[in-house]
Structure P
Amino acid sequence: MTFKSTLLSVLERILAGLLSPILTYLALKKMGILGMNQRNAEFIAQYNPRKFYPLVDDKLLTKNLAIKASIAVPELYAVIEIEHQVVHLEKMIAPYSSFVIKPAQGSGGDGIVVIVGRRGPNYKRSDGILMHADELKHHVSNILSGMYSLGGHPDKAMVEYRVEFDPLFREISYQGVPDIRVIVFKGYPVMSMVRLPTRLSSGKANLHQGAVGVGVNITNGETHFGVWQNHVVEHHTDTGNPISGLQIPDWERLLTISASCYELTGLGYIGVDLVLDRDKGPLMLELNARPGLAIQIANRTGLAPRLALIKKRCAEQKESIQSRVAFVQKTFVHQPLW
């Protein structure tokens, strides 16, 4: 048995819960895998001041910050803040044949409605279901009540441009819009993956709901391995098409946008979610102050060594956004562990 196959076997047993906690810890540490406790204590708690959380937990605040910093984002059509405004929803969306309605403080894709067209008095969702205007209004009222917000607090509803995803992903995506997650530490993009919607995820690019996560070589934007429901995969679960070997266009620009989000928020350890629009190119969707760890499985490599290197580098010097991106592309040549 080769070293790589041994590591794969260990990882599969870890995921299956067959190893003792001590053996699991030692195996993960040797592989450079960042665990949740270490992430929370050494990176989120230390580098993400709580006072800055509202800047990323509220998508409207994030969008306004990005616009001021000249970072490309999906156009904002309207904001509904109080119940009295709901009656004017039809007038607000009248100029647009397609759009997205989302809660400003939602998480995990909950509460998002994607409208792709109209059919008479009804609005057609991305999954083909028709919604009457009264149903849309009811949904917006639910958003305002806090049904989808973090902590159940009263929320705001955003109506924005519907992304037309790049045709590159057409054969490896189901209904929804794929997005690109980049982990950024102290302004350095350290690891990335593409999240591909599936039938199980109901067209949402969310791993916890069943999307496929595909690792991306941070140096050049080429896709390689994938993870789905904690299983290593090489093909999209619905289309059956291979997920590796795709070259993501405008990769350096995507990394530059990601790196600039450090200055945007002051948070040191974040997940930056971007999309590739067919006509507008890279757009920043949102930020996450508590990014998940499955990205390591998708890339078959651990975050810990990269984070340690960046921590040391930041202690020695300060760099511009362009220099940080150049360093990452030169340094983090992908070397999968299994």
Structure Q
Amino acid sequence: MTKSSLTEQHQSKHESIQVDNSSAGERLDKVLALHFPDLSRSRLQAWIKNDQVKVDAIIVNKPKHKLLGGEVLEVETTLEDQGEWRAVELEINVHYEDDSILIINKPVGLVVHPAPGHYDDTLVNGLLFHYPELRKLPRAGIVHRLDRDTSGILVVAKTAEAHNHLVDQLQQRAFSREYLALVHGILVAGDTIDLPMGRHPVSRKKMAVVNPIAGNASRSKEAITHFRVGEKFAQFTLVNVKLETGRTHQIRVHFSHLKHPLVGDQLYGVRNQKPKNMSDKFTDIFDNFRRQALHAKSLGLTHPKTGEWMQWECDTPPDMLELMDAIRIHDTSSE
């Protein structure tokens, strides 16, 4: 059976497939997956359910249909738009690009996906303007996201094959994702935080550490965060964080649970938590830092086409650098 590659340049065509006798007893969607290895099983199942697949000239719309071997499949292949999002001319900081992937350096304040209140000013909108072919991919090729007020690096797939490959890597925890975080309080040494997470029981905008033993197993997911101490200040600690899992708000929730919330975190931080004896200048800088002090500094992955391990790193943004410099001065003056 010859494999097919369906790209944006061939987004709709008719394919004829001779089923091998060795596929006797296999499901229709599984056989299609062998022929279209760069597409997701859900997309292939949608083709079947939309009457786009014939088996020996008869439409079959059940993915579980068992084949006997030797049949001829006729497939009307399409890559349908994955959303009604608008393309908007927004500046995008492309850190690296090739035929398969984009590495984006996301600034503070940029929302990744369209959502209530942000329908046309997100990374997705900007990507669709500069790369209109991404409209054919789930979430415009975005594989993982960063919170609006978290800066740093993320990967975007440019082809269906790359998207599926990267999603598989993410699910298998094969990405290397490292962050820089500034937290309240003193952490003596690095550690691993292995605490399951789920939706907050009261505030639907928040996530929380969930105890599965207390009858919450159905809403808890494994969440593992590794960290090491980078620099200690008088009342703060700069930590290097490595994610093993990637739950929503994972770093913010885990450190808040340890009573070391991220500086500036408006959702999980402690209100009015300030160091003592602050100078006027430091007070001004500290009070105006109104986002979580979190930066996705590096990303490593296996390239979906070449199989090569690649890694990228981006600079710490100016607002975090200014804050850390102010903390260093404040610590020195308070000793």
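If helix-only ellipticity at 222 nm (-39500 (n - 2.57) for each DSSP H run of 4 or more, over all residues; to 500) is calculated from each of P, Q, which structure is the one that comes out at -8500? It must be structure P, since only it matches.
Could you tell me which structure in P, Q was used to calculate percent of Cα pairs over 32 Å apart as 30? Here the read-out was taken from P.
Looking at structures P, Q, which one was relative contact order in percent (Cα under 8 Å, 6 or more apart) calculated from, given that it came out as 19? The correct label is P.
When distance in nm of label points 7 Å out along Cα→Cβ at positions 120 and 200 is calculated for each of structures P, Q, structure P comes out greatest.
Bear in mind these aren't lab numbers, they're just calculated from the coordinates by the rules spelled out. Keep in mind the model is a prediction, meaning the values are calculated, not measured. Cβ atoms are built from the backbone, for glycine too; each structure is taken alone.
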